[in-house]
Structure formats: C-alpha cells, structure tokens
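Pasting the structures here.
Bear in mind these aren't lab numbers, they're just calculated from the coordinates by the rules spelled out. All values reported here derive from a predicted model rather than from experimental measurement.
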Structure P
Amino acid sequence: MILFFHGLIGSPSNFRFVENQLQTCTAGIFNPELDYFGYKTNELINNTRSVVRDKGQSSKNISIGNSLGCLVAMELADEVSTIILTAPMLGFEKYSIPRNKDVIRSYTTKLISNDFYIMDVLKQDIDEAVDKLHGVVNDINLIRKMKIIKQEILSFQMAEMMNKYQDKIHIVLGIDDIVTPPEEYCEYARLNMPRAKITVLENCGHAVPLQKPGELAEIIRDYL
C-alpha cells in the first residue's frame, strides 16, 4: 500500500497528480486528511498508525510525507518497508508566517515555484493555502495551537529516528526550496543518516508532489 501524508497547510489533494501517475499500479492508496489543528500530534499519529495497521501488509507499505507530513511518515517507520520524505522541514521552530494576505500569497507562491505555467495550473492549491494560512495567523486560538504544534514537534527525536531507519529512507528535495534548503538538509542528512538516499530535483520548490509529480511517482514505482 502507498501511504501519503500532507503538510500542515496542505491537503490530500496535494498528491492528486502523483496518484494519477500511479493509476496503473496494483498497490492500494491511503491518503488521509490530517487535522493537525484538531488533535495533539501524538494523537494524530497514533490514530493514523491504528488505521494503517488495520490495513495490514506492512512489509509492502511505502510511506510518503511532504513537509510536516514527513513526521507522520517517520513515526510509521515500523509499518512500512520504504519511507520517502519530500521537503522534510529542518528546524520547524525558526519559521514564522506573515499576517498580511498579500504577503502570505507572495510567500506561498515562492514555496511552490517561480514557473508561471506551474503557478497557473496550481492556482487553486495556492488560493487554498493562502486562505488557510491567513485564517490561522489571524485567529488567536489557532496561533496558540501553532505554538503547541511547534513544541510537540521539537519533542520528537527525529535525528535518532532517521539514523535508526536510514536504510529505509529516500529524501526528495527541491533545488529552489526556501523552507528546506537542499545544501543545508544534505549536510544534516550526512551527519544523521549517511546511508539514506537523496534526490534533488531541478526547478522545484517546497511542494514536491505538486511541482514534480511525475518524478515523485517514478521514485515510488522503484520501490513497488
């Protein structure tokens, strides 16, 4: 089974182009909506783990996370044979988000791409991300929840987990990613998971599944 896990401001639809590329595959697909703001991170992960275990086939499962979804993918390491981490966040606590909607749109667009064709195709995704981010940073309760999420994420021993499971891990980075700079992340990987495989994609930012679905689908096929 192929397991997809979207990021904090993402949605299952972020993987729709990848799923289209994998239509001929016989493996089933599990692509849940992850309510990061509605649950404690541990609860969210445990609930997801229970669903995955009920589905079985752990020896054949492939887990793919994007951005914060990489945390969920890593926490399910014992339930899968391969972990594909696309644009995993490095040092979540250092990032801040602007409150002005126009600035948020500029920020969100930079996360995806400077390719105007791609931006046109992904206009709906950009609009949804902008609306969601704008709603979060202008709601005091959601801002508080964001701070809690940051602290919860810091409590996970990601470096230790990545070292333990590095032989299962394939990292996919975008060369233009401003959130997960590839040079910085490659150095982090060298220190913490030197045996993990790394692919850096050209003309790609933080939204790997949206920007390079064909390339990501091809990587997934290699593990089926």
Structure Q
Amino acid sequence: MKKYLSKGFTLVELLIVIALLGIIATIVIAAINPIEQANRASDAGMKADASQIVSAIQRYYVSHSAFPWNSSACTTNGGTQCLDGVGQGPDDAFPFLSADDASVGVCGANGTSCRTTANSGELIASLELQKTFLNKNWVGPTSTQAKLFVGKAQGASAAVYVCWSPKSNSNRQVLIASAASNTNKMFDTTQALTASGVPAAGACTAVNDAGWTTGACSECVPE
C-alpha cells in the first residue's frame, strides 16, 4: 500500500515569505509616507486660507479706500501695528505680521484671545470673511511655522501678501528649485518688503534648513 505524505512549507520558506512581505510593506509605507501626506494637506489648507484673506483685504480696500489696519477698530481691538493715526493711511507699508493680530482684521483681539473676544475683526464685521476663520489652526499658535503672515509694501497700490512656511518636504523642494532657476517663489517674512513691492527672497537650500521654522523661507500668495 502506497503512503501519500502531504507536503507543506518548510520553516525556511515561511521565513522567506515573511521577509518579503515585510519588504513590500516597508516600500508601500515609504511611498505613501503618511506624515508627508498630512504635511501636504496642511500646506494646501494654509494656501487656501491665505488666498481668501488676500481677496478679503482687496474687497475691503475697494469698499473703504483703506486697509483694515487703517481703521479705528484696529486700535480699539488692540492691534499691535495700527496705521490709523494722523498722517497715516493706505500708502504706508505694513511689515509682515501674524494674521491673528487684530491689526490684520481677521481677529477682534490678538492671538489666543481672538477665539474668545466679543469684538469682531474688521474683515469679519464687514462680512468679507466668515466667522469660521476664527477656528483656524493659525489663530493663536506659538510656533512661527504654524502661523500665516500678512504684509504690504509702501504705496496703496502695492500688493498684499499672505505667507506661510511649508511643512511638506516636496513643497520645500519646489521652492528650492524655483530659487535655483531664477523663478523664485521662496520669500523671507522676517525682512522688510523690497522697494519693488515684493517680499525679500528666502535663502534655504535644503529641506531641513532652520529658515523653514522661522519664517525666513516661506511661500506666499499672490505668487
């Protein structure tokens, strides 16, 4: 009588299969890179919010012939960079300032108080922005990298810029490449805007340079 033995995997074969599955899993996780994906989503959100703030400030200027920091509400709400005094107006430069400062017009108070004050920022009071903007992550953070910054050069016709420091390595690489190809889109919000009305150029050359966390290497709208 013939005996038939069932043949299964040997221990060595199982170990090889497990090792291959581990390698495949590592490659998939590296390709997906959840942290990078989250950072790219955060950057996209900052860009969308920045674009809306620029548009809101432009509409406000059309309606009032002035910027939010030129209004009396700026001083009333405790803005730190108000230009509403005698001899001051829309022609004055507005150095880069955190968007959650009452001077910008989003908030009715500065920093974390923005969420709790009964006062409304000029852009919200004039219905140029929705009140939901007060719940944004860039309202009240202590980290520079988590903030939006608003600035404008001398002259009423000078563009208003809203900038942020990208967290995503891929977005940082795009800015680094733009600087190297003379189509620079990397800007320094720690410096005054230039005489030509645009932000000063950033100087980061690697994705881990310190400038990404200080505002010295930022992306802005309008581009």
Structure R
Amino acid sequence: MGKVNLKVANLVRAEREKRGWTQLHLAEIASLSERTVQRFEKDGVGSKETLLALASSLDLDIEKLTEEEPPKKPDNVIRNFPLIMNGKEALDFVWHTDLHEFDYFDVEGDATKTIAAFFGFLNDAAGLSRDVEISDRVEWAESLSSLLNELSGHNLLAFGRRYKAKLGGNKIVEMMDVTGVTIYIVPFTHPGIGMEGDKCFLRVQVPTKNDVSF
C-alpha cells in the first residue's frame, strides 16, 4: 500500500464533491470499495492502481496529480562576510556598487563617531568615478585604513560582502541587475565571528530573495 500526498487526496475529494458524488458512488464507478475511497481521501493512502482508477473516473490528469513540487527556497540563508583587513579592501567592496547597507551591532560610547565617519567615507567612495586617478584612490584607501585602525582601538572589526540583486520588474521599470554591498561592524567578541582555514568571517543570516553572492 503506497502513500500519496494529501494535496492529491484533497484534489480527488474536491473533484468528487464538485460533481455531487458520494464516496460510494465514486467507488462504484472506479471499481473500488467505499472504504478504499474513504481512506484515500482522509489520509492520502492508496496504491498506484487506486490513484489511476480514481483519476480515470474523475477525468483528472494523473501526471499533474503526481508531479512533485519543487523544494521551497528558504527565506534566509547563512552567509560568510569576510573580514576587511585594510582600506584598500574596504574601497574595493564599495567600488561602483548600486545598493549600500552599513550597520553595526553591540557598540557603545565614542566608537559610534568613528563608525559614522567610516560609513560616510564608504558611501562617498562608492560614487567615485571609474577614471579617478590612482593617487586619489590610494589617498582614499589610506584614510579608510586609518579609520579601521581607530575601530580596532575600540575592539571593533569590519566585515563586508558584495552581491548581485534584481530591482524593478513592474509595468514602468524593467527588471535590472544591480550590485550591492553590505558592511557590518561588530565587537571582537561577537558570537558570529569564526575561522575557515586562515580566513576570518562573520556569519550572518540574510534574505535569499534576488540575492547571489560573489
């Protein structure tokens, strides 16, 4: 005796009721016992032959009935955010990105001023022209390194991640690909910090919708 999922059983029952048939009437048409129909509709229990007989009697598409639903994509997934080691890495994270999310956790006191300066610098750096002089990029990277050192003095670390996302998709705006960046600042003692080999990461639960990390 096989087991058919309850969604199929509910479809069979709904189709029977739509026709105004009793379980006994369906059983007679399908050459099954009334008990077999009752058990199938209640628990989804029945052999392949039972399913075929019921589907034939109700003019249901057996392939659609037995088609498995694709696994549901989880709403959230754990991502690894690499540690930002220096100003050049910070600049590379935000360089020519369209979406920016900067946040911090479990931070108190004067450190918030340094965090505000760091995030403000990153936001401005994201809009730098592609043809900016190398010397200007070096200067920006050095400034970011200085701010990272200040954060370290407050026992704080910065972690970042770039990703692809899709925006738009309505009658006015077509769906378009954009590049986003998320940067978090957390204390050295944050429980989400871990190591993989010689690399330090911050593990964070993030939404999976339209999100492809790279």
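Assign the value 45, 31, 23, calculated as Cα extents along the principal axes in Å, for residues 13-108 alone, to the correct structure from P, Q, R.
Numbers: P: 45, 31, 23; Q: 84, 24, 20; R: 78, 31, 24.
Derived from P, not from the others.
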Across P, Q, R, Kirkwood radius over Cα pairs in Å reaches its greatest value in structure R
Given 2, 13, 25, 28, 20, 9, 2, 0 for P(r) over Cα pairs in 5 Å bins from 0, in percent, for residues 45-164 alone, calculated: source structure among P, Q, R: Q
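Can you tell which of P, Q, R yields 50, 36, 17 when Cα extents along the principal axes in Å, for residues 101-180 alone is derived from it?
Values: P: 41, 35, 17; Q: 46, 31, 19; R: 50, 36, 17.
Only structure R yields this read-out.
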